[in-house]
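Just so it is clear, none of the values below were taken in a lab; they were calculated from the coordinates. No experiment lies behind these values; they were computed from the predicted model shown. Cβ atoms are built from the backbone, for glycine too; each structure is taken alone.
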Structure P
Amino acid sequence: MRLVSYRGPDGVRPAAVVVGDRLLDLGKVAGDVVSILEAEELRAAARASVAAADAATLPRLDPASLVAPVRPGKILCLGYNYRGHVPDGAEPAAEPEYPDVFVKTPNTLAGPDDAVVIPPGATDVDYEGELAVVIGRRARRVSIDDALDHVGGYMILNDVSDRAWQRRQSQWALGKCSDGFAPLGPWVVTADEVADPQDLLVEVVRDGVVTVSQSTSTTIFSVAFVIHHVSQVLTLEPGDVVSTGTPQKLPAAQAVHRPLADGDAVTVRISGIGELTTRFTTAHPRSTTGDDTGDNA
């Protein structure tokens, strides 16, 4: 199933996308997507609803109504997890013994139709198309063999990054955690529909050109290993997101690198999962706190 969260007349509700672009409300099954991912009986009820639905009577999916499919308590990401992906200007090195894990903070969360605002003064904002895992069962010190049993589903994450801030420090937080720098979606594909997370093609398209194209079979650390590894230190809860890193840009794209700018759009597509298009803007929304003087201080 492809599960989404959408804004309905009475608030955010879970739904399934069926027959391409039809929206089946699942509010009678569960209150949110995470509940469906967490409980087998709710997934069974959702599947039954999908099987019984008459697609011709369902409304078409309105992309503008979609919000982030889940609201994770934690967003964990990996650096340099694809073979061939190395820091700018660096020579390929021996494969690391352990994953390079970092955190994206809750303010980075964005929905699939949200434009990402480029911060004032940012000079080198970049994109990273990634396969993201949504935890379905609580994972605490799980074995590699059992790790995939804790996956609720898979989706796309664009790990938007400010390279200038990232280069200013050994820790990446300020380069990774600007508001809205983690667009998610557009849906979660339940784990039962992904036969092998290590056999998916990750691609990014910018300006009509494929700039990234690499299989998850070339990751250094598999989804199972990453969940096992992280769960030795912290408990992964249902709805948490673990993103598995980005491939290196293709040589031609690296040669003409241009920071993201107002009006740009980037599409991340992953076989078997779907595609996520993120728009970028420099238009900053007015403050909702009642204080609009921040930029003039």
Structure Q
Amino acid sequence: MKVSVQIATRDRLEPLCKAISSVLSQDYGDFEVVVLDDASQSLDVCEALKERFDDPRVRCFRNGRWSGVSAVRSRMMELGEGDIYCSIDDDGAFAHSSCLSMIVEAFRADPKLGLLAGKIKDYRGGKERLLLPFGKKALKKDPALPEGRHKVSYFLAGCYAVRREVVERCGAYRPEMMYGEEELDLSYRVIAAGYDIVYEPGIVAYHWPEPSAFGANQPRSEVYYQIRNRFHLAHAYLPVLYIPSYIAIWLGRYLFTCLQRGRIADYLSGIRDGIRNMRAAPREQLGREALAYLRNNYGRLWY
């Protein structure tokens, strides 16, 4: 099985090279590295990579215009030639040389496995914390949860792998989402199609957060898209019973964030556009089996 390791980037050459080096040091040889530069302004990333890496497995592409996280991730899937699509951040790296071997072994062993979520060790502020596909309540109830292999209900894009056939069946990321909750949107579709999402603690990526690479001088901030996209998730997938609490709780959380950041205009416009999109978009409500999967595997419905 060929693995397509996909790394989106923007104006981050040195961290990107560190991420690529961690892929090239893997003990599994059948892979490619697909880099998509989302309109870097400070340098020609592809030319720089040619000088740094004399390896035909490193393939670099460039967007002429900034297109956002969701569109870049979707485009990389179109460009990838692997049977498995794997992703790490450009300010991250694989923690050890057996990550790709473990990914391939997991997919070979379980045909129902659609998406594999790894463990992310984040070093924001110089302190290590784990980024995991579990809520705080689940972790509080079972502190050993991060060390076991479990079915889960979503993933984090800083370290995951998905079958190509799953993407072909369920669709890739929705480019119109731009930024925020695109992983959860894809997770719902994977689960609705009858596949499992599994957390594998042995697959580990480091993450050393760089300043946001979100498009400079964009008219909207990240939080605008997060708010707008929460309306999409509620309307598209959740039973009507859960929509009021879901929207209310998330709007409360984002209000606090926007007050702190001075982004009230984005808060209000996110609500406005979220409601507009709800009216225009079709519903793809999760079926009974998908809802049961969420309830049994650390998913959330009320918020």
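Matching task: 31, 13, 7 is the computed value of semi-axes √(5λ) of the Cα gyration tensor in Å, for residues 161-200 alone. Pick the structure from P, Q. Walk me through the numbers on the way to the answer.
Details: P: 31, 13, 7; Q: 17, 12, 9.
The correct label is P.
When you work out relative contact order in percent (Cα under 8 Å, 6 or more apart) for each of the structures P, Q, which one comes out largest? Please list the in-between numbers first.
Details: P: 23; Q: 19.
Once relative contact order in percent (Cα under 8 Å, 6 or more apart) is tallied for P, Q, the winner is P.
Looking at structures P, Q, which one was FRET efficiency 1/(1 + (r/R0)^6) of positions 169 and 193 (r between Cβ atoms, R0 = 30 Å, to 0.05) calculated from, given that it came out as 0.15? Working shown, then result.
Working: P: 0.15; Q: 1.00.
It must be structure P, since only it matches.
A value of -13000 was computed for helix-only ellipticity at 222 nm (-39500 (n - 2.57) for each DSSP H run of 4 or more, over all residues; to 500); which of P, Q is the source structure? Kindly include the intermediate steps, with their values, before the conclusion.
Working: P: -3500; Q: -13000.
It was calculated from structure Q.
Taking mean count of other Cβ atoms within 10 Å over residues 57-64 as the quantity of interest, name the structure among P, Q where it is greatest. Walk me through the intermediate numbers first.
Values: P: 13.1; Q: 15.6.
Evaluating mean count of other Cβ atoms within 10 Å over residues 57-64 on every structure, the highest lands on Q.
For distance in nm of label points 7 Å out along Cα→Cβ at positions 129 and 185, find whichever of P, Q sits highest and give me its label. Working shown, then result.
Details: P: 1.8; Q: 2.6.
Top value of distance in nm of label points 7 Å out along Cα→Cβ at positions 129 and 185, among P, Q, belongs to structure Q.
Assign the value 20.2, calculated as mean count of other Cβ atoms within 10 Å over residues 97-104, to the correct structure from P, Q. Mind showing how you got there, number by number?
On the way: P: 15.6; Q: 20.2.
So the calculation was done on Q.
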